[in-house]
Structure P
């Protein structure tokens, strides 16, 4: 791939906008290196703040500029997009330093020149990127070849971090980054090499240290994969209480504990069978919330899921609007059985059900049944455009915040429920319209 030489002159100035501290980036790019569709983004990596979003920089006269929310860790991701190619590399700088970056993009890897710490970071990023490409593109590798390839990267990472000018924070980041990428490489070997897991003759522990020795620190919170990795080391069948006990007895870092605990509780909320044991599940959640000082919002979210139990009333906090923006009270349908189609314009399977739903609605003779489609589209225009495209009619409502889906603990759409004449849940997870005569017979018999 032709070298793209980008001279990044990064002038960092702390500014305040609407109370939020930002850093001003000014990135100069050699004129002959700019492609017509090239874009540059900077993504702040935060430990305690809300997760950062990639900020697009504006191009003018060969210079990309823009203010980026300040990272609380000192780490950022530099993202270069050109054509169908996207390249990402971590960078680091402190408040008091205004570094000048000279960057080369070679074979889909970003290399920072000049700054010792960022040079090491991007060299490691390229090393791990090449490992991934090697394992996914070169088929038929022996288990010994794979072992040597991953181990080489782990050892090279350790050597790179020994450079005397590298700060402890950067060395720590490099250790976590290596652990995450090498661990992922190992876990994806069956897919990458098209082999069975049993064909791998070495364990992850043969090439990597224990998770707790690397991940038990603030910077591990910068990696979205780390929480899942911590959970993966726990017994699969352990209860929520048991997993939290393992977490809090093994790991000491509070930022990491909070992220892992949040993921564990969110999965508990998603997977619990509320109809089978609502009170018992609530007692478990209240116990761990008090024991580990977890946010009360989890208990509130659990209580909302009572709406999934047959006989529960339609969730009171769900606000539905029609195509004209008028608020529609679901109580308006009382006196009828309501077959609810939960869908979204971007959902292919949802859209494929629409013709069957229209045919069902047209052919159903039972006048005690009405049909209501509720979209969870975040964008009103997309919802209306898709309705027009599919010729959707009748009771078309919008729930842009997906409050109904949350209250009903919906894991995927399309999803269908039926409410009875009193506005109480009659059927949770009803048959799809494409079921045909079976569903039609069921609805005809509702009285």
Structure Q
């Protein structure tokens, strides 16, 4: 795929979106610290059968963005091969959920004169095109355009205005965009893996689709995706995504703090975090001491020892700072948040499994909280319901158009002929051009 080619703009209304796929297909979740690949088959009644799965560390990536093309390509090939081998399938195209690209979202409002006629699909298509036009020429690439509010002649918000007549349609859409260079680097690496990109979805938005209930979305809910290298947040209200942001801290920064504070290796700091980590003072106990191999020690002969209290102090300080930064991002759009306040909070991502994280979130945000667990994917071992799987599960829902009509989005597909020629040119260059 030529990463410089303009993204194809398609009709994005729910009744014209891609139908559910009967053949197996794949999705790659590019997180800030790990790569996850699913090969699934969609069930006609809903949900997905897991055929194969792969997990690899995101070598060559930092906070979801490519920092070393060769390492990133190797990581992608490894996770794809693992999933393909388990499924007994060979992937030719892939959908992607992605936490990188410094995602940003903004509301855009437009008005369309109707002259008393009935609203049809073309009116909404033109409204979407008008919203998209506000981003033309920028250094950002659109991933999604999602309806937030539609009103007819200043009346009440409408879930679907098609078939109604009026004078003026007021349309407010949320534009979710990422940095063009970062997206170009990601798609270039996938191209070198000889894969066509079906579409790219934002990780936080996909995580919301994967683990939130319809009632939560209607009432108002704040989703916080605690990843390895970054933490994303998404605010849903009245069944629609209306705010999205990201802060550059996550679980990996907790590991670094532990390694620095305890003078141990990153590998052992990660182990300590998983075994003894917590953010509540009830996890503190000066009488419980943990052996820690100092830098240069052999693991079987540690020379250091710290009370568990010290671990909790280090971990809580970083997690409090991270959640505090999320609050600051929300205050930057306080007028929007006040007009669409969340009634609850859902935590997803690998770092959401730390002991006491729910209580800390409720303490800081003053909202009832829970851990988000997706339920769309089922394999031989049962439902894939770990919080770190939320974005991947939601991405599958988005690919098959089963997001409940939440909205329309920009597709990253390019014409198949352009894809094929680009990949052929790349293959010829690799093998015959010196």
Structure R
């Protein structure tokens, strides 16, 4: 794993992304050079190729082409990649024509998309074969015994993990002077994971390895980096206190708020036709108000009212008791089912974002009744309220729709990861990947 603006990204994904970005640009540039009628000469060709290439790669990221499920599933990868190439090239050349008066006919735009698709598929096929070879895996030496070692090894078997365990060393043996470093060198280990944090650390050996350029992780850090969620059962307060969260810096919070205001304002303007159509459909479909408000728990445990399009019957909670909403809940109306599937029912919360009660990205806000229950039953549940709730979040792009205590436990793992590691860069990634969740809700783990 490599750190990019404070967020852990797989090294294999970064390398693959760089290769594919180069190949996409090359494919589009060659077509543009041959066919584009540019008054600017070669510089015009460069302009005509650059924006479509950037947008194509952006759509590839947004549609989850680099996610483990897409990389190992050919039909999924083909579907998402084809949409990314068509959308990126089409939008890119449209903007180039409007802004730069460089004309590209639809025929050549299709050719660019086809060449881009072929280039990426070729790169991905070759790279995946090379990546599976053991010499290209991250070689890991684990220190520890028992279940802690087994749990760490299990993490490396997850889909998309590019780590390979080359050896396991008991703490007692690693504590012997010089043995840990010599074993790590013999195995050509790039990383050492300390699985048993409760046992006495082999300080001298670990420091020798660190001085030799070998990266040292404890099992909790390793697990978080690889899975994108916290180990809830082994979490302790110091993990929050000493986490290196750049998101809490004043400059980062200021940029986050500016981004919220800018995007929410633009979104209300652009999405106004969608909002009007949704309101009309709700009114025609069932009796009752178009909107409904609900009290939710926000930053610091403060209560506020969110606004949503009504997706249930008006008697959904006639007895006054809060009830978990199920995936196929019979209380949901016909229009409401569509609004939920497309997340349109959440759009009125853009107003909450503009008011500053919510952010674009953050843990989804929950009702006070459920918060009280979950705080009593789930450890560290209250920690998710240290950041503003969001319209979308890390849990929403990584976990399926669900509304039960078991689902809340799984989502809490992702929410606490976000609370520990949030940054502007991570927010941008989440916003981009939300497109995938809307288009392929069944693809969320």
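Match the computed value 23.6 of mean projected area of the Cα convex hull in nm² to one of the structures P, Q, R, and report its label. Numbers along the way, then the final one.
On the way: P: 26.7; Q: 23.6; R: 24.7.
Corresponding structure: Q.
14 is what came out when relative contact order in percent (Cα under 8 Å, 6 or more apart) was calculated for one structure; which of P, Q, R is it? The value was obtained from structure R.
Every number in this text was worked out from the coordinates using simple rules, so none of it is lab data. No experiment lies behind these values; they were computed from the predicted model shown.
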